[in-house]
Structure 1
Amino acid sequence: MINFFVENNFKWSKPQNKSHQMWLEEVLKSEGFGIGDVNYIFCDDVYLHEINVNYLNHDDYTDIISFDNSKGNLVEADIFISTERVGENAKSHEVTFEDELKRVMAHGLLHCMNYNDKTEDERKEMRKKEREKIIMFHVEH
């Protein structure tokens, strides 16, 4: 089951919950993965920075941190997203907040499905997959 939690002032409605949940389930299925417990936690920069420092020993700000607890092809994860970073990224990339949020949400799941972005080739593949998955959102459910 895909769950959404808000730890800041981010507005998340029931219709958003349903449409994003259905989309993310389709993203997982499209890669041949099953759905375990996947939790998206929307937070602010300070909250995510604390997690980054305390759990990953990285002293910088980021838009997303995924804790992958998957077992085989069953994806289970806690995915933390800074809505502040998403907003800043949307402005700098000249895209809507919603499109950037979808990109980041897909990005977190893709990491749990064994996609990485450490090398240039991996980053290219990750960006390609992100675009592919964002397009899936517009398909009628």
Structure 2
Amino acid sequence: MQHVTCSHFSQRLPTLALGSRELPKKADDFNIILVSAIGGLSPSRNYSEKELNAALQLWILKIGGNFGVDHVTLRRYLVDAGLLARDSTGSRYRVQSSGHQFTFDSEILSLDLSALLSAGKEERAERKRQRQTKIQDA
């Protein structure tokens, strides 16, 4: 079973969110995206479909806008991966603590994803400045 570590997650999420134009095909990267989508959800409560949709739409706006996925498809991926459990009527959802298709460090859920992306943007801008300086100096 695949395991996503906190350090790998922190390294890959900015790269994926800032550089991809579709959902990743590699299972490891795809799982990182899925875990990031449940990061803002509380594992101790049930969500109505409307509440969950709003949370997933917010994730798409802040993090997943480049992936070309809508909240309904994302919700299905999360349920299929075992990260979300749906009740028998399909009207209530809950973050699953176990039974996932993969495992991940629990600390991931408490990371500040906006800060990770901001740091990733700054890092990219710095690399770009360094490349431009090299070109100008050459």
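Annotations
- Of the structures 1, 2, the one that 32, 15, 13 was derived from, the read-out being semi-axes √(5λ) of the Cα gyration tensor in Å: 2
- For 2.8 (distance in nm of label points 7 Å out along Cα→Cβ at positions 31 and 71, calculated) the corresponding structure among 1, 2: 2
- Mean count of other Cβ atoms within 10 Å over residues 55-62 from the coordinates reads 16.6; which among 1, 2: 2
- Source structure (of 1, 2) for relative contact order in percent (Cα under 8 Å, 6 or more apart), computed value 35: 2
Bear in mind that the values in this text are calculations on the coordinates, not laboratory data. For clarity, every value in this text was computed on a predicted model and none was experimentally measured. Cβ atoms are built from the backbone, for glycine too; each structure is taken alone.
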